[in-house]
Structure P
Amino acid sequence: MDSFIPTREDAYRLLTEYNQNESLIKHALAVEGVMRYFARKRGENEEKWGIIGLIHDLDYERFPAEHCRKTEEILKQKNWPEEYIRAVISHGWGICSDVEPQTDLEKTLYAIDELTGLVGTTALVRPSKSVLDTPAKSVLKKWKDKRFAAGVDRTIIERGARMLEADLSELITDTIMGMREVAEAIGLKGNLE
């Protein structure tokens with residue numbers, strides 16, 4: 001049987017079948033938004049990049065100890081394309097997967113996954129509680145405070161930036177821009193006047 005090309009609806013349905021936690025779903029939507037932004041910026045397939053971003057943590061709520069491995073199993077059973085499966089698994093490289101990011105898509109997902117958490121947390125401590133007015137310099141300032149968003153692994157973000165040959169400030173700016181496009185869906189529109 002040939003693999004099918006999943007739609008965003010397929011991905012969202014699968015995501016919400018395996019995840020009920022609102023913050024995990026918002027994280028998936030944030031990563032999807034950022035991946036779509038990067039795809040457009042690079043002239044890549046926005047739909048594919050977005051779907052992979054949306055589905056990247058598919059197994060995390062139900063199978064945290066088998067993160068990435070269980071997603072591989074689920075997506076293979078659903079006949080997803082190998083390219084999509086490999087990209088999803090590669091975001092856990094060095095943590096829960098030995099699949100090293102190789103393509104631009106994989107490197108981008110690896111670099112921005114943790115970064116969306118830092119950007120989101122930075123936005124929430126602003127008076128506006130909005131990503132819409134969060135500048136990269138605020139995120140960089142919080143970056144230096146290791147107690148702030150302590151769960152965010154900054155070494156992964158740095159490694160991802162090096163893979164992409166991107167300046168950290170530029171990577172943060174692009175991540176913010178992608179998150180702004182989905183600000184309402186991820187609860188970061190805030191109270192801007």
Structure Q
Amino acid sequence: MTPVTILFLWKGDDSLPADKDDELLEVFDSNGLSTGAFLPRREVHEKKLFHQEVSLCVINEKDEILLEKRNKNKKSNPSKWGLVGGHVTKGESLEEAIKKEAFEEVGIYFDSVTLFDQRKNQKSHSFKNRFYTFTDKKIEEYNVQKEEVDEVIYMNFYDFLELIKKKENKTVYNYNKDGEIFLKLKEIIERRKIK
């Protein structure tokens with residue numbers, strides 16, 4: 001019998017779910033320099049090693065921001081509202097990582113994304129890289145990956161800022177820690193209005 005090689009091509013669907021805990025992440029030191037090591041995500045988190053994460057602020061023509069409700073079975077922040085985001089895996093650039101995460105989570109490939117904020121998060125042992133993009137996509141055009149996301153909505157950006165200031169905040173963000181990031185985004189939105 002002749003051996004047969006079978007190739008699987010990822011088509012953007014979830015027919016072959018990967019175990020995300022086994023994805024290889026690049027390990028960094030506390031100054032943001034690569035150690036040259038790549039370890040499974042599970043191990044990186046257990047050992048509290050520094051790694052890269054990405055998120056994307058999707059803004060529509062009404063100055064609304066796309067929020068996704070994290071799946072209720074997620075290990076961290078279940079059922080809380082957040083942005084498209086995830087980890088940077090081995091061989092990915094920051095931009096490639098956020099485009100992949102957006103496609104996986106909400107079913108849209110965004111051609112153009114712009115990096116606007118980078119900072120170290122001591123608590124999560126990560127370097128956060130935040131992007132934004134403008135879109136004309138309507139909410140019904142998004143196709144969420146149910147293992148990651150329960151639903152998506154657009155929320156007025158200024159209402160979102162007020163939401164994260166409240167004590168009963170139902171998002172993954174805290175105004176005291178994250179407010180500066182969203183104030184940067186506010187400037188970007190307001191510059192767009194002037195043009």
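Points to keep in mind about this one:
- Looking at mean count of other Cβ atoms within 10 Å over residues 111-118 over structures P, Q, structure P comes out largest.
- Which entry (P, Q) yields the derived value -7500 for helix-only ellipticity at 222 nm (-39500 (n - 2.57) for each DSSP H run of 4 or more, over all residues; to 500): Q
- Comparison across structures P, Q (criterion: Kirkwood radius over Cα pairs in Å, for residues 39-78 alone) gives the highest value for Q.
- Taking Kirkwood radius over Cα pairs in Å as the criterion, the largest value within structures P, Q is that of Q.
- Taking mean count of other Cβ atoms within 10 Å over residues 63-70 as the criterion, the highest value among P, Q goes to Q.
Read the figures in this text as sums done on the coordinates, not as results from a lab. Since the structure is predicted, the reported quantities are computational estimates derived from the model, not experimental observations. Cβ atoms are built from the backbone, for glycine too; each structure is taken alone.
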